[in-house]
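The structures considered in this document are given below.
Coordinate-derived values only; no laboratory data. In this text, all values refer to a predicted model and were calculated from it rather than measured experimentally. Cβ atoms are built from the backbone, for glycine too; each structure is taken alone.
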Structure P
Amino acid sequence: MLILAFVIPILSFDYGVTWDEPLSMQYSADMLRYFATWGKDKTCLDETIPLYNHMIYYGNVFGLMSTLLHKILPFDIIQTRHLLNSIFGYLSIFYIVRHARLISDYKLAFLTLLLLVLSPRFFGYIMNMFRDTTLMLGFVGSTYYFHRILVKLPSFSIHLTLKAALFVFLASSVRIGGMILLPIFALLLVYYFVDNRKNLAFKPFLSASGAIVIISALSYSLTVSIWPWAHQSPFTRPLEAALAFSDLQLMLNYQLFEGVLIPNRNVPWNYLFTWLGVTTPLIVLIGLLLFTLVLGKSNGIRRKELFIPLVAIGLPLLFYLFRLRNLYDGWRHFLFLMPFLALFSAIGWKWLISLFDTPKIQKSIVGVMAMLFVFPVNAMVHYHPVQNTYFNELIGGIKGAFGEFEIDMDGNSLRPATEWFNKYCVENKLSEITLASNHGGMSISQYFNPLLIKGNIVWLSLGQTYLKNWDYAILTSRTLSKFELNRGQWPPKGTIYSFEIDGIAIASVVKREDKSIQVGTNALKKRNFEVALDNFLRAREKYPDMELPHRMLGMTYMQMEKYDLAEKSFDKALSLNPPNVFLLHYIGELSYYQGNFEKALSYLSKSLEMRIDNYRSEYLIANIYIRSGKFDEARKLYEKLLLRKPLASNNRSLILNGFGEYYVVMALRDNENKRTLMNKAIELFEESINTNNKNQMAYQNLIDLYVHIGREDYAEQTRQIMIKNCGVQSAKNE
């Protein structure tokens with residue numbers, strides 16, 4: 001343990017920046033200013049700042065600690081965060097080893113240590129997964145002290161109680177779901193009294209009551225005290241945050257799982273168990289199978305005390321199965337399971353060895369264990385510093401997982417790829433380049449010479465890789481479908497370097513060979529169809545097996561109202577990449593324009609199954625309801641959408657415009673209330689424009705409505721404003 005106390009923190013400096021660290025650093029700095037100004041600086045509560053409407057739901061003890069430490073340590077903020085992260089990881093190992101010793105002996109403790117430290121994914125996660133590692137430390141530490149408290153009963157120990165409260169606070173301070181430790185402790189106390197029902201007395205009941213009251217009150221108070229958003233309503237906002245984590249609106253993207261792109265917001269029940277099954281070393285899995293046989297045996301294991309770690313993981317797993325289906329990035333959100341799984345696996349192997357008295361057989365079992373350790377140990381060395389890409393032998397390693405699961409979800413491989421590209425730029429005397437990435441700028445800029453870059457690093461969000469302007473890009477395969485991965489789309493054309501593990505490209509540096517798609521996209525935005533078509537046709541010729549050129553051609557033909565040509569282009573695109581969320585929407589939109597509402601509803605609904613924030617799909621569905629005479633359904637849908645949070649300004653503008661269109665239709669149907677309904681429509685169109693002054697359809701609808709009611713002067717004023725803000729004369733099919 002002493003060696004690990006030095007090795008783990010030192011190795012933490014080798015790891016890259018994950019995709020969510022930059023936002024956490026910014027938010028942590030704003031939180032620190034909130035406390036430094038005694039709450040006067042409320043920047044951290046400003047929900048108009050991108051993604052702060054999500055960050056407010058988190059406590060942030062790790063961010064505050066790392067930001068403060070950065071001020072006194074001789075490291076940059078990333079190094080400081082990773083150092084603290086690794087220390088939390090080490091302490092998690094330390095406490096599960098102590099727990100193993102509490103259950104049995106030093107042999108079990110040592111075997112638990114080996115199984116945990118030599119699990120590659122676990123080792124990689126504890127270096128930079130800050131929330132998950134903090135939550136894990138809270139779980140492991142509090143469970144250990146819960147155990148100590150139960151052993152101490154009927155006596156009451158204030159120092160054990162305070163330590164348990166501190167670890168519960170640590171868990172809940174990064175995710176309010178960590179408060180599940182309180183019902184876990186309550187269940188353990190119930191078990192204690194049931195097990196000792198023949199010797200019930202008042203003293204142990206009093207001690208237990210005191211412990212749970214102190215732990216609950218202290219951990220909750222500490223959690224709220226460092227959580228600015230909760231200060232405004234300390235008794236209701238934590239509950240609101242807990243509910244928000246299972247809210248569909250916080251899980252908008254999708255991921256590759258078992259060869260299929262699935263939405264993050266509704267993963268299948270086996271998601272967590274499958275990920276654990278293909279990324280946990282075989283030696284741990286075999287030990288877990290053996291552990292299932294231990295529960296009815298003795299062999300030196302204090303079986304009653306196994307109830308404590310079993311409840312610690314059992315209750316969260318039940319919550320996952322029956323409530324929490326919003327997951328992504330494999331099992332890292334359940335990182336706290338791994339120390340307990342290593343403990344159970346160690347118990348299984350120890351039990352197997354104890355079955356035999358013959359030293360020769362015992363040594364043979366140890367020999368088998370040593371051979372099983374070879375695979376994860378090799379990965380620990382060979383994969384460094386991207387151990388979080390490890391897959392076990394059951395699936396055939398990374399090669400077997402490629403096309404079936406996301407390989408590098410967190411972007412750890414961007415660091416070695418960026419460091420290579422930095423040297424490449426120097427050797428080739430490159431400067432003033434436009435650099436892009438699909439993992440955000442900080443993951444790259446931390447390791448890249450900023451003097452070589454023109455402007456900021458371009459962020460390539462989902463589906464925008466070739467739509468934006470860039471000269472070079474550093475990419476991972478995140479969110480690519482199995483079809484794209486297996487049809488030559490990865491690594492992308494123009495790749496000049498790939499960071500590989502076992503022959504599989506984890507990250508690629510791409511030199512852009514052609515900008516036809518980007519030029520065509522810009523032309524399409526300006527409704528310059530001739531230029532758009534010319535560029536998309538050129539792109540289709542250059543990339544015949546890529547879905548995007550065919551899709552963009554379809555979009556162009558659709559706006560030109562050449563629906564047959566659009567349908568052919570979309571069908572070809574669909575054959576190349578069936579699960580594409582954008583393509584599903586556009587096929588639905590085309591079907592809407594063609595008047596095939598049944599087909600439109602089918603494809604628009606499929607699009608929404610993959611991304612609930614596809615508001616254009618919702619807008620078209622509402623229009624279908626209106627055109628089908630289902631007016632109440634349209635109104636209810638618009639009202640529901642306007643209540644949704646978070647709702648970006650462009651999406652809110654779209655929904656307001658659609659709601660205005662609804663009132664226009666209702667006004668034309670209700671002559672008695674026509675004026676009132678028309679005024680409501682005008683009000684909604686104006687609010688839509690005020691929300692997003694580039695919403696061309698809202699302008700056009702308002703112009704048409706003014707013309708209809710005889711206010712040509714207002715119509716002309718609105719038309720001039722539209723030309724000024726949008727640069728177009730008409731907004732048809734936009």
Structure Q
Amino acid sequence: MTSQLTVSVVSAAEALRHDPAALGGKAANLARLTHLGFAVPAWFAVPTEVFTASIDHARIDLEIRQTLDRVVWDEPSSVRHASERLMALVKNIHMAHEARDPVLAAYRSLGRNGSADPLVAVRSSAVGEDSAGASFAGQHDTFLFVKGEEAVQTAIAACWASAFSERALAYRHRTGLGIKDIRIAVVVQEMVFGEVSGVLFTANAITNDEDQAVLSATYGLGEGLVSGELDADNWVVERATRKVLQAEIATKPHCIVFDLRRGHGTTKAEVREEARDVPSLDDPQIAALMDLGEMVATKIGSPQDIEWTIRDGQIFLLQTRPITTLKPKPRGDKRLWDNSNIAESYYGVTTPLTFSFVNRMYEVAYQVMFDAFGIPQKVLRDHQDVFANLLGLLNGRIFYNLGNYYKIITFLPAYEYMKDFFDVMIGVQEKKDYEKARKSWGERLFVGIPKISYLVGRIYGNFLAWDREVATFTADFNRTFDHYRRQDYEAMSPDEILATYRKLEKDLLWTWRAPMTNDFFAMVFFGLTKRLIAKWQIDTTGSLHNDLLCGQGELESTMPAKTLLKLGIMVRGDAALRDLFERTPEDRLSAVLDEAENAERFKAFRAALRDYLDRYGYRCMGELKLEVKNLIEDPTFVYAMVKNYLHKESLDLGEMEAKEHAIKARAEGEVAKALAGRPLRQLIFSYALHNARKGVKNRENLRMARTKAFGLVRQLFQGLGVQLVRLGVLDHEDDVFYLDLADC
């Protein structure tokens with residue numbers, strides 16, 4: 001029984017009202033583009049009914065079904081033989097006679113200026129193609145610059161045949177789209193002689209990032225790009241800002257164009273020499289394509305893969321399809337991780353014990369600071385999960401969880417003015433804002449202003465007590481440090497060690513107020529000084545800000561290096577001691593120096609070395625990683641540095657300090673010159689610089705306390721490791737660093 005045709009041609013104007021299943025995916029998407037008013041070359045569709053009727057008229061329907069029934073889908077050769085047979089059958093059928101005249105009349109109607117044989121593109125449009133669930137991209141045939149009634153009919157039959165290509169059949173079987181009821185429509189579209197053509201993905205399917213678009217372009221027609229025959233220019237563009245994030249400009253020696261010699265079809269042509277290595281699109285064209293892509297994706301309601309071409313400055317959309325390879329967007333907040341600054345302290349892979357302790361330290365320290373600034377306890381409790389996740393461990397490396405940092409900083413008044421200072425403080429490369437919810441005028445007046453006034457008052461109170469708080473903390477810390485350092489943790493039971501740790505956490509972490517408030521004020525005045533330098537155009541060298549902060553005198557953090565230099569001077573001044581250092585490997589020097597003869601002979605040096613290790617033995621590479629040995633345990637690094645000093649021409653500490661003071665004096669002279677005759681600016685800048693210097697100096701001194709605190713924690717857990725080995729729980733005492741605080 002043959003099919004009875006009711007519709008042979010569906011015009012572009014009627015397509016949106018027609019059954020999408022009869023148009024196929026490509027035609028249905030073109031109908032939407034046309035209806036939405038985008039510039040689409042004139043077109044019409046030959047619906048699936050014509051394909052079905054033509055198959056019936058040729059009496060090959062049974063043979064198609066039987067051939068498909070015999071396919072062994074796990075055997076590529078079986079699929080290939082079936083495809084070859086079916087494509088040959090379908091390609092040679094004639095269009096159903098009742099459809100022929102309407103189709104050819106519609107073809108002639110695409111002609112411009114009275115042309116009866118217009119140049120057209122004939123494109124396959126299978127049912128299920130270019131849908132959200134299946135794309136069929138590149139699996140059905142398209143024919144360009146087709147001319148003449150016979151050629152159009154031949155191209156339509158070839159499009160029908162492509163529904164049975166090996167790739168299309170395998171794709172249908174793999175995706176479960178069905179093999180028994182293959183239906184395909186055809187789009188016949190006016191041909192545009194594109195000067196530049198390409199593809200726009202309104203989401204980055206490679207990185208699964210919907211905030212980026214990917215644009216590819218080449219000269220001439222886009223077929224060379226789609227087929228992969230030609231290299232193309234590629235851009236990755238940030239959708240929100242239109243900023244080009246990445247550009248790859250290819251050498252483009254050839255392009256695909258109309259075959260003028262034959263009068264139909266395409267050919268490969270050479271690109272002008274001067275155009276081969278320049279971008280095929282300029283910035284305004286990229287922006288225009290991005291605007292169009294955004295409109296298409298927004299109106300259709302999903303990320304799109306859009307084919308386009310440009311002729312005489314106008315952009316034509318040739319087809320669009322949903323991007324089917326995007327993974328579902330993760331639910332919840334987007335997390336931004338950054339280790340720009342923290343990687344200096346926690347380089348490489350970090351053990352679980354170090355991470356869990358550092359994470360706990362950050363959790364407590366920031367709560368202590370916000371409590372000092374008057375943030376209500378209820379706010380701190382309600383955001384406990386945020387404070388507990390200021391850091392993250394990714395592939396064994398520690399990162400800042402920037403989202404949570406920005407959340408807690410919004411608790412402070414005037415957050416909007418301090419966020420840039422905060423970025424500098426933690427050294428982030430990427431930034432993300434968490435804006436506060438907008439409040440009504442009444443809330444701001446009767447709730448917001450009093451609350452901010454209270455917080456500002458608390459912060460100012462801490463500012464007035466700044467020097468006293470730092471001095472008190474330093475004295476208290478030194479007493480606490482001396483107490484815990486004298487403990488013999490290897491003689492304690494595991495329970496006693498862990499009880500001591502909990503007390504240590506209370507005595508140290510929960511008293512970390514002064515270092516945190518100092519870091520805050522250092523951040524504010526450091527940032528303010530930098531901003532004033534830029535605003536008042538004081539800097540002429542680009543290094544003024546840092547130069548103003550050097551030469552701060554005896555910083556605790558610089559004392560290890562200076563004391564080490566003094567040890568080098570001692571060795572250089574004693575010929576026998578120098579000879580001992582030069583002929584003894586670093587890893588044997590401790591034992592050699594402890595020998596009875598040397599112990600007495602180099603008594604002064606050994607005392608100076610013991611004093612250095614006692615004061616600064618915790619200050620070393622990786623000092624904040626609990627798993628790293630310190631200089632007390634392994635002084636090899638100290639000996640290596642002393643040996644290096646033996647061969648330096650000058651070891652004059654006074655010269656080094658004089659150089660720092662000279663840099664500082666030159667910077668101060670530049671400021672005085674730039675602000676001459678502006679007493680108010682001089683006063684403001686002097687005040688900001690004074691406090692920035694104080695904050696930076698305090699910060700460097702207080703970092704030594706942090707180093708010592710980590711040294712204590714390492715000492716404590718080393719004792720736990722020894723005990724767990726004795727109990728047979730661990731094989732090696734250093735395995736304790738692979739435990740988590742929660743395991744202890």
Structure R
Amino acid sequence: MWCLGYANAQNISVDAQSFTSQQLIEDVLVGMGCVENVQVTNTVSGQFSQDLSYGYFQNNGGSFPFEEGVVLSTGRLNNVPGPNTTLSDDDANGWNGDQDLEDALNINNTINATVIEFDFTPLSSSLSFRYIFASEEYRANNSSTCNFSDAFGFLIRPVGGQYENIALIPGTNTPVLVTTVRPEIIENGEQACPAINEQFFGSFNGNNAPINFNGQTAVLTAETDVVPNTQYHIKLVIADEGNFRFDSAVFLEANSFGLNVNLGPDLLISNNMALCTDEETTLTAIEAPPGETYTYRWFQDNILQPEVSNEFLVSQPGTYRVEVSIGNGCSQEDEIIVEYDTPPNVENATLTECDVNANGIAVYSLFSSEPQVINGDNSLQITMFFPTLETAEMNSDQITNPSQYENSTPNEIVYARVRNQSGCVSIAEVLLTTTPATTVPPQDYEICGENGFSEFQISEIDALFDAETMPNSTYSYFRTTDDAASGTNEITTTTFINETVNQQTLIVVIENASECYENSQVTLFSRDTPILMDDEILPLCADGQTPSVMLDAGVVQANANATYQWSNGATTPTISVTNAGDYTVTVTNTYASGLSCAATRTISVVEGSTAQISISLSGGFPNQTVTVNAQGQGNYTYALDNSSGPYQESNVFENVEPGQHTVFVRSEFCGTTPFTFGVLNFPKFFSPNGDGFNDVWSVLNADRNNPVVKHIYIFDRYGKLLTTLNSAASAWDGTFNGKALPASDYWFLAEFIDGFQYRSHFSLIR
């Protein structure tokens with residue numbers, strides 16, 4: 001698991017001026033490390049005003065793991081200290097990459113390389129030093145952490161030999177990079193990449209981290225075998241890859257270069273690593289390689305101890321030091337402070353729950369005992385609960401359901417294992433008691449529904465029990481007693497529809513801080529509301545076709561004793577009315593409890609009549625427009641020459657051909673009325689021979705009461721005016737000045753009242 005560090009951190013400080021590069025390596029990094037002939041041969045830094053990209057650092061007593069050391073960065077040295085509130089993102093003119101680093105890591109395109117190179121002669125056959133890699137490329141919840149990393153290496157070789165990189169993931173040949181040491185990355189709720197070598201990752205850093213980088217590795221050790229008294233060359237190098245963005249740094253612990261005598265961090269109460277009463281630990285110094293002999297001298301509080309091996313058993317507090325000599329005049333030492341912490345001071349506790357079944361058995365949340373157990377010491381924590389003192393002391397057979405623990409016997413005692421920040425443990429007893437529960441009478445709740453089902457408001461059920469319980473009670477509803485006992489399948493919605501027809505009983509769990517209540521129950525009754533037909537419209541015809549209308553309440557389903565109430569005061573299922581208007585009926589089912597369930601529907605009685613019809617003709621012949629004038633009550637639709645329709649809402653028909661026609665006017669409620677009329681028609685011939693058929697030429701279908709033609713002029717084929725008819729109702733008998741004219745074609749001009757003129761011809765047949 002990774003964490004977001006650090007809390008209340010003391011920032012590190014850096015110094016680029018007080019140490020020469022030779023002093024940084026010989027006096028800070030190497031110190032007394034069984035290394036001779038240290039000589040810095042080359043340094044490369046970004047060129048900044050009064051700053052470098054490498055230098056000295058110290059932790060100022062803060063939480064950064066190394067007290068002091070040397071740091072190399074791909075940016076300004078002064079941007080290395082915390083807090084982590086800005087992006088370390090520096091560049092400098094002419095700051096190139098490093099070919100040796102690219103060759104060692106099989107990468108390319110490095111820039112901004114910071115380098116310190118030096119020669120040295122080891123006096124032992126092993127060489128190691130401790131370091132931390134930190135980078136802005138470590139970005140929590142960001143997939144870039146999966147794909148991008150700056151690079152660094154510790155390249156060592158015998159003088160004249162080939163470089164070997166020893167900045168590796170322990171036990172592998174894999175270089176340490178952001179992309180090779182990281183936790184699982186989750187971005188937008190999905191895995192961006194899995195964890196890789198997560199055990200060597202330190203932390204993502206918050207804003208108050210002591211260094212100004214987003215994340216860092218754990219403390220790692222670079223180590224290799226060397227040939228004593230042989231000159232070696234090492235190149236410490238770090239570089240940006242691809243571009244200068246998102247800087248990185250590597251921190252080298254002071255005095256760690258050389259023979260690795262490291263007893264580990266101090267075991268202190270302040271760092272939560274102190275030992276506990278009667279606890280022992282073994283300190284281990286570096287072991288001599290095969291074929292070599294190391295001499296060990298152990299000191300406790302500066303008093304030499306008899307132990308001469310590389311291990312020392314600690315059983316009491318003190319300051320312990322080991323001196324390791326390798327037989328050629330080289331020796332190195334390390335010191336560790338060991339403190340002992342006392343067991344936590346805990347109090348026994350009592351938990352009390354309602355005894356809803358009057359048997360001394362209840363369900364407990366065991367962790368709710370913690371305030372009593374730790375007695376105000378928030379540095380203490382209950383780790384788990386156990387059924388017996390023995391299992392608690394052995395940390396075995398723990399209770400697996402502490403949040404829903406049901407005691408097996410009345411007044412049972414369970415045991416809490418409590419640890420402090422040093423990991424020291426005490427055991428506290430937790431007594432599980434019960435208190436008798438007050439009985440709350442069951443409640444009935446009935447509301448109106450349909451077909452045996454209703455939607456019940458939980459808040460209204462709550463109100464029933466509020467009248468029976470102490471103020472501020474809360475209620476939980478369950479379908480079964482088993483669900484109520486286990487707290488599962490609680491009804492959490494604000495409304496509930498009964499799941500069995502007509503009625504259903506629910507179990508009610510009542511909680512109150514001041515009172516203990518037994519579980520109660522509520523029986524929900526769904527009472528049927530009458531089901532009525534939809535609202536409707538009925539006709540009442542004014543011309544006597546339907547002088548009265550029978551109205552029906554329209555019951556689809558109702559109780560046998562249902563009552564009826566009409567808006568006109570009637571109380572029967574049906575009524576007869578003779579006036580138009582809206583009639584509302586309410587049908588009510590009444591139950592023994594007094595609950596009334598009512599439904600209402602409205603019948604609109606609309607008065608209508610058959611149409612009184614007249615016709616208006618307009619437009620030029622032969623494309624006549626017919627307008628139907630319908631007088632009466634109600635709405636009408638119209639069809640021409642076909643009683644089956646189609647019917648139209650418009651009362652206008654256009655382009656009506658000459659001849660006899662029938663218009664059908666349909667009332668919304670009172671039937672269909674036909675009306676026959678004619679459209680003007682100019683005959684194509686006439687035969688004035690006295691046989692009684694077609695003896696004169698005149699306009700057909702002319703309406704004397706509604707004339708549309710003003711004059712008709714008749715000409716012979718030479719254009720001579722023979723006669724003038726002063727209306728469409730007049731006729732011509734085929735004579736001129738009393739003399740019969742011969743059979744021939746004759747022409748006419750009809751002038752309509754509205755100014756329209758129509759010309760055509762007809763034949764006179766003898």
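Computing FRET efficiency 1/(1 + (r/R0)^6) of positions 40 and 112 (r between Cβ atoms, R0 = 25 Å, to 0.05) across structures P, Q, R gives 0.75 for structure R.
Tell me which structure, out of P, Q, R, gives -20000 once helix-only ellipticity at 222 nm (-39500 (n - 2.57) for each DSSP H run of 4 or more, over all residues; to 500) is calculated. Please list the in-between numbers first.
On the way: P: -20000; Q: -16000; R: -1000.
Considering all the candidates, the number was obtained from P.
When Cα Rg over 2.2 N^0.38 Å is worked out for each of P, Q, R, structure R gives the greatest result.
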